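Chemist: Below are structures written as structure tokens.
We did not get these values from a lab; they are worked out from the coordinates using the rules stated. As the structure is a prediction and not an experimental result, all values here were calculated from the model. Cβ atoms are built from the backbone, for glycine too; each structure is taken alone.
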Structure I
Amino acid sequence: MSTTYQSTNKVGILGGGQLGRMLIQSGIDFNVPFKVLDPDKHAPCSSIAEFVHGKLKDLDTVLDFGKDCDVITIEIEHVNTEALKTLESQGKRVYPQPSVIELIQDKRKQKQFYSASGIPTAPFTLVDNLEDVKRKVTTFPIVNKLGKEGYDGRGVQILRSSADLQKAFDAPGLLEELIDFDKEIAVIVARTSSGEIKSFPAVEMVFHPEQNLVEYLFSPAQISDHVRNEAERIAHTVIQKLNMVGLLAVEMFVTKTGEVLVNEIAPRPHNSGHQTIEANVTSQYEQHLRAILGLPLGDTSITRPSAMVNLLGEPGHEGIARYEGFADVLALSGVHVHLYGKQLTKPFRKMGHVTIADPDPIELKRKVQLVKNTLKVVS
């Protein structure tokens with residue numbers, strides 16, 4: 001006999017950005033009450049849930065925030081994990097677990113975890129500062145990553161020659177072999193406290209050439225069955241090795257020889273899963289809620305091929321956001337626009353995304369370019 005569901009568990013979200021906003025929108029269907037903490041009093045979640053204005057890394061602020069929450073989760077990794085450990089010791093369910101968040105806060109620890117767990121990843125060397133980078137670089141090009149605080153492409157530098165060494169980070173980080181990859185893909189996987197695991201079909205990502213963030217993606221990825229199975233196997237292995245509860249995005253390189261290597265992971269809803277709202281049976285946001293609330297995981301099947309285009313602030317524009325070409329894009333069949341409730345735009349700020357569904361791959365790619373060239377965020 002199944003237990004009775006009662007939607008009285010208050011879910012606290014550390015971070016009030018667009019990921020939290022879409023998580024709340026999904027949770028409305030389950031009558032889930034939400035409470036949100038964010039340092040921006042105008043954050044996207046501020047008007048749609050119980051909202052607390054405060055710093056995510058302040059110990060006392062996070063402790064006070066979590067007092068009346070039953071379950072606590074995150075939409076950004078830059079949070080105070082000591083406070084979360086204390087809340088966990090007080091009986092709060094904190095998912096992902098604080099230990100997982102701590103590991104993922106530091107790319108150095110991430111890479112060491114992959115190595116110790118037998119998870120394929122690009123060869124790397126740890127570095128302590130700029131001088132250490134200069135001593136340890138033996139070949140170019142090479143990737144220099146900041147250990148902590150990197151986000152949305154920040155904290156990554158490609159050093160193409162000795163002249164680029166001045167761009168290296170003067171802080172703890174790592175040097176990583178620049179992979180000559182064929183594709184960049186992502187698999188989103190979820191796990192419950194009882195150990196149930198389900199993953200979404202892999203998507204293929206295209207990154208902005210300068211900003212190192214996803215510009216658009218296609219679902220499903222156009223990859224071989226071998227690569228698809230290996231990517232799914234790796235994603236399941238990672239979340240099992242972490243013993244993590246919640247949703248995990250696993251970004252991977254596919255090399256020209258068909259090898260699959262983990263690049264980075266994120267323990268939360270992710271940019272590479274936005275299209276699941278319209279194009280999968282269960283969205284990544286609903287799946288995350290199912291996982292952290294102890295509910296059965298949903299069907300991850302694709303209902304129709306799709307693409308997702310990130311809507312970024314235009315270069316040279318900063319101020320009150322206006323959306324050029326909005327009506328033109330809405331007139332296209334299979335298109336759904338998500339705006340994130342951000343009043344102010346600035347260059348390359350994530351202001352929304354567009355999901356495009358079409359069974360014809362050629363037509364899907366045509367619509368992606370049409371959306372990219374038509375819908376602009378200006379001031």
Structure II
Amino acid sequence: MSLSVAEKTKQYVLGTYARAPFVLDRGEGMYVVDDAGNRYLDFASGISVNALGQCDAGITAAAHEQFQRLGHVSNLYYSAPQADLAEALCQSSFADKVYLANSGTEAVEAAIKFARKVAYTRYGPGQKTGIVAFTGAFHGRTMGSLAMTPREKYQKAFRPLLPDVQIAPFNDVDAIAEFVTDATCAVFVEPIQGEGGINPASPEFLQALRDVCDRVGALLVFDEIQCGMGRTGTLWAYEQTRVVPDMLTTAKALGSGLPIGAVLMTDAVAGVMGVGDHGSTFAGGPVICRVAEATVKRISDPAMLAHVKEMGALLVERLNELNSPHVVEVRGRGLMVGVEFDMDVTPLIQASYQHGLILINAGPQVLRLLPPLIVEPEHIDALIDGLTSMLAELPEGTAA
């Protein structure tokens with residue numbers, strides 16, 4: 001007797017994920033379908049990955065055509081797709097150079113190394129090694145990025161983590177000078193926190209970080225792994241501020257479902273790195289680079305970005321019409337929206353499957369809405385109808 005997919009997964013795959021009670025089998029555009037034929041409207045997009053939806057024809061063609069031409073070659077050789085992607089990323093941002101990785105966490109780890117090398121080169125060994133991150137941050141789960149992700153449940157069993165990391169209060173301008181000092185080599189911040197609850201950094205906070213980093217000679221690093229790539233209505237979230245970072249990490253939507261990460265940086269940062277200082281066997285391969293280049297071109301189209309702003313405004317407007325006593329706040333930017341409730345949202349996520357929806361959280365009391373950027377008004381209407389029904393079905397007296 002053959003095992004079911006769920007049984008086989010439980011038997012052979014390390015159980016580090018809590019999974020939904022169905023097996024996804026296929027997808028198209030805004031929808032995914034399970035192996036029983038049930039169809040779900042996807043308002044998570046693989047955690048901000050599938051910006052162009054499922055099975056986009058242009059992305060599929062880019063991957064197919066490149067794999068037929070040239071697959072993996074390693075970074076011992078030049079390839080046109082890598083050069084083209086790097087050019088597209090630099091020309092669409094502040095960056096002069098790009099380092100390519102395989103994931104967001106890898107991009108963050110690379111940025112840590114680059115920041116340490118800049119400080120080592122400019123100030124000497126051991127003089128400037130401190131890193132500052134913020135409450136509510138999520139930068140990854142490997143040992144360096146985990147040190148900057150202040151969740152006790154994530155960190156507890158894995159200490160000691162990367163040393164010389166301090167966690168400062170997010171959006172607290174007055175506290176910055178206490179944490180960012182002459183011993184700091186880099187400050188890592190999400191312009192809009194994702195896992196932390198969809199919390200936008202204030203313009204004043206980001207400007208204060210830029211000012212203090214300039215004053216003490218530290219690098220300012222924006223983590224746009226979740227909020228970048230058009231998610232907020234501009235290709236990069238920093239474009240909506242007057243603050244330009246020294247480095248920026250990106251991943252998720254960059255690969256349209258294939259694994260890739262990148263660090264965008266100025267020449268001042270890139271100039272300290274030499275051959276052998278960092279590397280990766282798989283990073284920057286021809287297939288993923290061709291897919292990522294196609295993704296950047298599609299998402300950076302002004303019509304696409306205007307659509308994101310329009311649909312984001314409509315989504316917030318409709319969410320504010322829910323008029324539920326359980327809704328505390330609707331916040332976000334573009335199509336990165338959080339709905340904070342006065343209760344644990346787990347029952348809503350579980351109920352959403354019965355209403356043909358895919359929803360995820362950002363902390364215990366925030367629904368995180370990250371639809372593909374191709375979302376249309378009828379999809380938002382369907383979401384609101386589902387949420388309205390789910391809220392009406394909550395047991396009387398439900399609250400935090």
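Chemist: Could you tell me which structure in I, II was used to calculate distance in nm of label points 7 Å out along Cα→Cβ at positions 15 and 119 as 1.6? Kindly include the intermediate steps, with their values, before the conclusion.
Modeler: Working: I: 1.6; II: 4.1.
It traces back to I.
Chemist: So relative contact order in percent (Cα under 8 Å, 6 or more apart), computed for just one structure, reads 13; which one of I, II is that? Working shown, then result.
Modeler: Numbers: I: 13; II: 22.
It must be structure I, since only it matches.
Chemist: Assign the value -10500, calculated as helix-only ellipticity at 222 nm (-39500 (n - 2.57) for each DSSP H run of 4 or more, over all residues; to 500), to the correct structure from I, II. Let's see the in-between values first.
Modeler: Details: I: -8000; II: -10500.
Label of the source structure: II.
Chemist: Can I ask one more? Compute percent of Cα pairs over 34 Å apart for each of I, II and report the one that scores greatest.
Modeler: Numbers: I: 27; II: 30.
Once percent of Cα pairs over 34 Å apart is worked out for each structure, II has the highest.
Chemist: Quick check for you: by distance in nm of label points 7 Å out along Cα→Cβ at positions 215 and 263, which of I, II is greatest?
Modeler: Details: I: 1.3; II: 2.7.
Answer by largest value of distance in nm of label points 7 Å out along Cα→Cβ at positions 215 and 263: II.
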